[in-house]
Each structure stands twice: as structure tokens, then as C-alpha cells.
Structure 1
Amino acid sequence: MKLHIYLFRHGQTYYNKHKIFTGWKDSKLTAQGVKDAKKIARKLKGKRIDVAFQTRLSRSKQTLREVLKYHPECKKIITDDRMIERSYGKLQGKTHRVFIREHGIDLYNKYHRSYDVPPPGGESIKMVEKRVNSFIKDLLKKMRKEKINVAISAHGNSMRPFRKYFENLSIQQMMKLENPWDDYFHYTIEV
């Protein structure tokens, strides 16, 4: 028997559009972000989703809400912040442009794309990976026990460890990933 995971990133937010460090700040979807969510929803229309996962952030919930319009069979939505976006700490709410002007492109790249260097007061991708892996372990156990297909409304940086795990990627490959706002990733689990 095969069980299915449908993993996707929330649609574009206002902070994404204006290149602002978002992290745990609650930025709403733009009009384009709603279109992105509807596009994912249409692509997943014919799939079976028994349980759906979201984070506490409205962009995750709003994207999932669009997807579940096609899935009356989904009886349970679980909020789990182990898969929330990485915290950018003191950088949250600051624009990339201003940060680069004040601190330089090298420090920007270090904080923005480094695996194990967290921004001040924030998380590294390594730290995000630890909590996402804990989520994955519990998810797989639940899927096998309950024989369910799941949808996961995640975030750009929390998707990196998901994809590293399910696609067997190296750290370097994971760090180069760009996750789309309008598509999903499909993984199967053998039971």
C-alpha cells in the first residue's frame, strides 16, 4: 500500500513581494499569493487528502484553506509549528536592501543562505532541520498507523529539510533549493 504526502509552500506574501525578512512575522498573502494558492489547489484537486497540517501563521492557513476547498474528505487540520518558517530574529521586518546597504552583501548572504549560522536572535537552517525532522518522524508514524494521505502547508525554509529528507539531498543541494509558491511536491510512503 502507498500513502501520499503533498507538500507545498504558502503563496506569495507582502513581505516576500517587498523583500523583507519575514520569519515568524505574520505577513498576509498578496493578490498574487491567493492566485498561487488557488493554482496549488487546482493541481491537487484529484488527490485524496485525509489530514492536513499547517502552522500558526496566516499565510500557511490561508493557502491550506484554498487547497481544502476541493477536499471535503479531509476531516482534520492540525497546527504544528515544528514546520514553521525559520526565525530571522532581529532581522524580521527589515528589508533586504537596507540590511545590505548597512552591513554588506557578504553578511546578508551568510545570514540568508548559510546552513549553520543563525542571524542575531534567530535560527539557522540546521536548527530548522532539527525540528522539521522531529515533525517528519512523528508524521510517518501517524501515517503508517492511521493509513492516511496528508497535505502540508509549509514555508520556504522549512521545506528545505523536508525535501532534503524525502529527496535524499546533501546539505549543499538543500541550500540551493528555491521552493515555488504555486506548485507542490509529492512523496509516497510504502506501508
Structure 2
Amino acid sequence: MKNTKIKKMVTLSLLIAIVIVLQMTAGMLPSLPGGAKLSFVLIPIVIGAALYGPGAGALLGLVFGLLAFYYSVTGADSIGVAIFNESPIGCFLICVGKSTAAGFLAGLVYRILKNRNGYMAMLCSSVVCPVINTGIFMGAVLLFFKNTSFQAEPGVYAPIVSVLSIILLLNAIPELVINIIFSPAGQRIIKAVKKN
């Protein structure tokens, strides 16, 4: 029992470190048109959620959300900066809420489906995570920040709503495809970790 708890703690710590490294790396990459950024950080969140359940997914999502909020505060994310300038609390709730919910629901979906087919459970979790993450973000922006502008480039401001389609096409869809492609390997990782 003690070894199981230690193994879980070490594995979650490793996944948290991977989330941090992937998010920091994504923050250093240049933005795509419209300010969108590709992110691979959802992959370790899905793996942690599948390995240890919705709580672990939520924890990993929380770490991701806190880093996204940090980038909004420091100016590394132009859309996040605009939302933060409009409402720091709203920005925090969006950043942390979307990713925490995405991790939690990915774990819940995996838990519900894993006994039927592990690969299908991983695929569904890999779809749920980016859909929830992006869906909550876009929904919150449309509901609460539709009149907010962000600095698209020096001296050029654009309404946030105008870039949502760009975010969907250049960020959300590629993230979804990345997660789907990775899902079979993710299930093999789950099998290997549980076997040992």
C-alpha cells in the first residue's frame, strides 16, 4: 500500500513537471496568427487523469491553468492580457476553471469507459480534454468579454471575438488532432505503468 502511494506521488510529480515544461515551452514559441498557440500540455493531463482518476486530472489541469494565468499577468499571452486587464478575477477563473474542468472530465470519461475498451476510453478522454478546455474558454469570452479588445500587434487592437474563429482553427483543432493521434500511445503508457 505504501509503495502504491509513493508510486502515485512520484508519477503525479513527474506529470506536473512535464505540464510545467510543456507550458513554459509553448509560452516561448511564437504565436500563430491571431495570437493562438499550440499546446501539447493536455497530453500529460489526460494520461494523469486516466492513470489516477478525475482528481489527478483536475490537479494537473489546475497547474496548467495557474501557468496560463501567470502568462496572462506577465504579458506573454496577448489575449490573456486583455482579459486580465478587463477583469483579473475573471481571467483567473477562466484560466483555472477551464483546464481544471478539462482534466477532471477527462478522468471521469476514462473511468466510465475503461472497462469496456481501454483504447476507446483513452480516445474519448483525449477528445474531451481539449474540447472542454477550449469550449469553456470560448464560451466565457463570448459571455463576459465580447467587447474586450486585445493588442494584435504593436499599435493594432482587435476585438477578442474576432479572433475566436482563428483560435478554433489554428489552436483548438490542431490540439484535438494531436491528442487523438497520441491517444493509442497514451493507452500503452497507461498499461505499462499499471503493469509495473
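What follows draws every value from the coordinates through simple rules; no lab data is involved. Bear in mind the structure is a predicted one, so any value in this text is a computation, not a measurement. Cβ atoms are built from the backbone, for glycine too; each structure is taken alone.
When mean projected area of the Cα convex hull in nm², for residues 66-105 alone is calculated, the result is 5.0; to which of the structures 1, 2 does this value belong? This figure was derived from 1.
Output the label of whichever structure in 1, 2 has the greatest value of relative contact order in percent (Cα under 8 Å, 6 or more apart).
When relative contact order in percent (Cα under 8 Å, 6 or more apart) is computed for each of 1, 2, structure 1 gives the biggest number.
Where does the value 19.8 come from, among 1, 2, when mean count of other Cβ atoms within 10 Å over residues 122-129 is the thing being computed? Source structure: 1.
When distance in nm of label points 7 Å out along Cα→Cβ at positions 2 and 138 is calculated, the result is 2.8; to which of the structures 1, 2 does this value belong? Attributed to the structure labelled 1. When distance in nm of label points 7 Å out along Cα→Cβ at positions 10 and 26 is computed for each of 1, 2, the one that comes out at 1.0 is 1.
Source structure of the calculated read-out (distance in nm of label points 7 Å out along Cα→Cβ at positions 42 and 170, 3.9) within 1, 2: 1.
State the single structure among 1, 2 that was used to calculate Cα extents along the principal axes in Å, giving 53, 34, 23.
Only one of 1, 2 returns 53, 34, 23 for Cα extents along the principal axes in Å, namely 1.
Matching task: -13000 is the computed value of helix-only ellipticity at 222 nm (-39500 (n - 2.57) for each DSSP H run of 4 or more, over all residues; to 500). Pick the structure from 1, 2. Only one of 1, 2 returns -13000 for helix-only ellipticity at 222 nm (-39500 (n - 2.57) for each DSSP H run of 4 or more, over all residues; to 500), namely 1. Across the set 1, 2, distance in nm of label points 7 Å out along Cα→Cβ at positions 18 and 74 reaches its highest value in structure 1.
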